[in-house]
Structure 1
Amino acid sequence: MKSLLLEAHIEEQIAQYLALDSWYTRHLELNYSERKQRSVGERGMPDLLALRYHALPGWANILWIECKRPGGVISRWQREWKERERRRGAVVITASIDFEPSLEGFIDWYEKSKLQVRYVRLGGRQKTA
């Protein structure tokens, strides 16, 4: 029986891979606080926020990643959020659009992104990270 690759699996693999290149990642989602009577987060924001701080205070790389399983659907809200933030200068990527929805697809995108600073070997295949 073939196992189903879930969005959470892809997200976790990407977060672990980025950690090898000094990125700090956080899972994000829109939530409503009953106590505060307000929403936390934004509708359509990506699943994963990756930050990599630099030695110079106040400087960091920021990467927003929307993780989708193979065949996953991107909502109107997600497309609008991505386009709005890209116009502001953010790096926002989406599985199935910017990279194949897998760790390998992300690595292929990441190697071309000019964001990597370290090299790592995965499964006998050397990858830049």
Structure 2
Amino acid sequence: MLIPCEVAVKCILPSVRAMLAKELMTTHGLKQEEAAKRLGVSQPAISLYTRKIRGKSIDLEADPNVTRLIRNLATTLAKDNLSHKDFIPKFCEICRTARAKGLLCKMHKAFDPTINTEECELCITTNAVRCQ
């Protein structure tokens, strides 16, 4: 039995990192090395995100709320390096928002065919799951 956080790690986390990398480089003019440093990943990982080899399993760009949260986080990251204590709640908010909108359900079903996504309301019920 796969829990939503496991699916989020496999799908949402790389997609958010890819969007953050893109935003840091295109909007804020950071080089791959600096974007990698701000995100706590390697420069080769940033290269994979920008070439859409990694972080493409779920399209979060179509959702304006998720996109807004990612842009806000990228702006904050571009201005200064965030501590883990400040970064994690912002990242978790993006994940919770995507989950609450049901953006993870299809992927969860693909990973775990036994789950009944029509009856499961774990992620979309307000404040049902509070990670951090």
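Readers should treat all values here as calculations from the given coordinates under stated rules, not as data from a laboratory. Worth saying up front: this structure is predicted, and the values here are computed from it rather than measured. Cβ atoms are built from the backbone, for glycine too; each structure is taken alone.
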Taking relative contact order in percent (Cα under 8 Å, 6 or more apart) as the criterion, which structure among 1, 2 has the greatest value? 2
For helix-only ellipticity at 222 nm (-39500 (n - 2.57) for each DSSP H run of 4 or more, over all residues; to 500) computed as -8500, the structure of 1, 2 it came from: 1
Computed 16.9 for mean count of other Cβ atoms within 10 Å over residues 16-23 - originating structure among 1, 2: 1
Of the structures labelled 1, 2, which one yields 15.4 when mean count of other Cβ atoms within 10 Å over residues 24-31 is computed from its coordinates? 2
